[in-house]
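K.L.:
Got some structures for you, see below.
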Structure I
């Protein structure tokens, strides 16, 4: 049994935070599934990198370009084909786990992140286009995204809620999930087949806060050691407190009514788990966040690192007092988590939107070059 399979015994699923056509066609994704990877996540940045660096899309791109010069339509055709193919690879896992695992995620266009109704329309359309039971539609956890999540869950669509940074927004996301299930049950519709994850972003929290601590150290050199000691601590602390919140949410009479109808918890998913600071351990956002009913979506290099030297053990409940202390100490030195997480949410939406613009530019350039070839 490898380390990934050991994690499954502890209740944590490992999903691959990457998709690229050649890895599906070559059988690499199937091999990863046999190793214990039970899902795939994508986003505009991943697709931008995949299409820019691979010739595997050329034939389809030419075929689609013959029918339209709308680069967004062409991208959607390429993405839907990849998601369908990946979902088919993961389908045996989905079936074997009775719909608990084996999902592939596709994100709504990032330029819709602040438009509730447009997000709902786009999510429904993508859900129909992919037409796979093990699809999850990714919806950003913006203020506008939260009511969209409730409606889409009520529609019976599997949702991967993405770009969660704050504990307060996470609470709203869980409530939207429960309300969506309740709406559906009250309408006499089944809830047993619906799955959702709440993607809590990790490493980006440290990147933001570490930068703030560096600035404080430059301004107050006499306290530099104090600021240095806080670096690399906030992201895991924030995630641990999110898990504690998760365990407190899915209990009580309201939830038990849904459980009786077959409802499943909305699992916390740890996203952005690669190490951004080379001075930190490569598994700093993996080893401390292992626990039941969780998912960790890892890019390929982090996945390989865990397979080589990860430590499978339940850790996510460890030292909650220490996690609270880290956030309290950050507040004491003037770092507001509300300000940090608001900034990260806006920046996260912008990064995906920028990647989407770059992606469409890559498609336009490739389309023109292939037409001239």
Structure II
């Protein structure tokens, strides 16, 4: 029996099914502790602001010290704690001082750097290695004290190695949302499409998510039988709507706003190809969602999930982040080869259920911890 406590910033529908799958295993004794409640910003994006806590879940909001937080966790001294210094460096220092086993778990660092360089992907790629080498405290903690270092795939693993973490300590542990229910197509999208095929993007309308890149790429396509649907909270006060009008594509772009999580499947069901154009995303769980409903995928090379959920020439395309030409080329593939949409979608669904279900992720974590404890991970 492995006793685990996972520390997260806030309750997330992207992870709750993973915790359920862990809790249902006979070889796991699970606790999950959240540092905060869901924020108003997250709630505005469609997240539930009234999380129904399960028996193994706790919330440490308002508790200032590690001792107070740990008092919530049964047998905390005998658990393997999975946490990131980005959540609480103080908590990790406490674990080190008291010889408590802990593992790091995070996406690849980079969101703050991307903001600092004004979402310039060229500068970001140049400066990221330097940024990672400057994270000395985090690197030392992972190298010298963490039992294992879990990352959201290839992108995170590369970052950890740049920080000096040995490959033998690094394991994959992804975001693993449950498959979306198959719902009736959104009538709003169907009425707008009027028989046209639909490119869909789900996520906040902001610079980091690359919505301007997507609009530019779409405006360069000669495809009157295709339209574009953008589903997400508008964080730029109409900037992207103005771009669509400026580039003469307003009649082919639908902005549907933020959709409730329990109904988001309606939008996917009304679409043909999913696009994640982000300049940077540590993972991009919307790729999992789209794959679970059988959509072909396009994602950028600065999205962690693109390196795993997407199989080139199998169920989608990985494109260069921030590059209009690269994205336009991938989108035009589906316009020129509509016969590929269905088989690519079938491949997406098959890939999701083989490797990215919550149960598979729970298995991945248990296998990794067993390998670490046995000392046989290479």
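Throughout, read-outs are computed from the coordinates displayed, never taken from laboratory work. Note that this is a predicted model, so its numbers are computed, not measured. Cβ atoms are built from the backbone, for glycine too; each structure is taken alone.
K.L.:
Which of the displayed structures (I, II) returns the greatest value of distance in nm of label points 7 Å out along Cα→Cβ at positions 103 and 335 on calculation?
P.N.:
Values: I: 3.1; II: 4.5.
Of structures I, II, the maximum of distance in nm of label points 7 Å out along Cα→Cβ at positions 103 and 335 occurs in II.
K.L.:
Figure out for me which of the structures I, II the number 32, 12, 9 belongs to, where semi-axes √(5λ) of the Cα gyration tensor in Å, for residues 71-142 alone was derived from the coordinates. Walk me through the numbers before you get to the answer.
P.N.:
On the way: I: 23, 15, 9; II: 32, 12, 9.
This figure was derived from II.
K.L.:
To continue, here is another question. Supply the structure label, taken from I, II, corresponding to mean count of other Cβ atoms within 10 Å over residues 319-326 with the calculated value 19.9.
P.N.:
Working: I: 14.5; II: 19.9.
It was calculated from structure II.
K.L.:
For structures I, II, which has the highest computed value of FRET efficiency 1/(1 + (r/R0)^6) of positions 31 and 127 (r between Cβ atoms, R0 = 30 Å, to 0.05)? Before the final figure, lay out the partial values.
P.N.:
Details: I: 0.60; II: 0.20.
Max of FRET efficiency 1/(1 + (r/R0)^6) of positions 31 and 127 (r between Cβ atoms, R0 = 30 Å, to 0.05): I.
K.L.:
Suppose you compute helix-only ellipticity at 222 nm (-39500 (n - 2.57) for each DSSP H run of 4 or more, over all residues; to 500) for every structure in I, II: which one lands on -11500?
P.N.:
Numbers: I: -18500; II: -11500.
Structure of origin is II.
K.L.:
Any idea which of I, II comes out highest on relative contact order in percent (Cα under 8 Å, 6 or more apart)? Let's see the in-between values first.
P.N.:
Numbers: I: 22; II: 16.
Largest value of relative contact order in percent (Cα under 8 Å, 6 or more apart): I.
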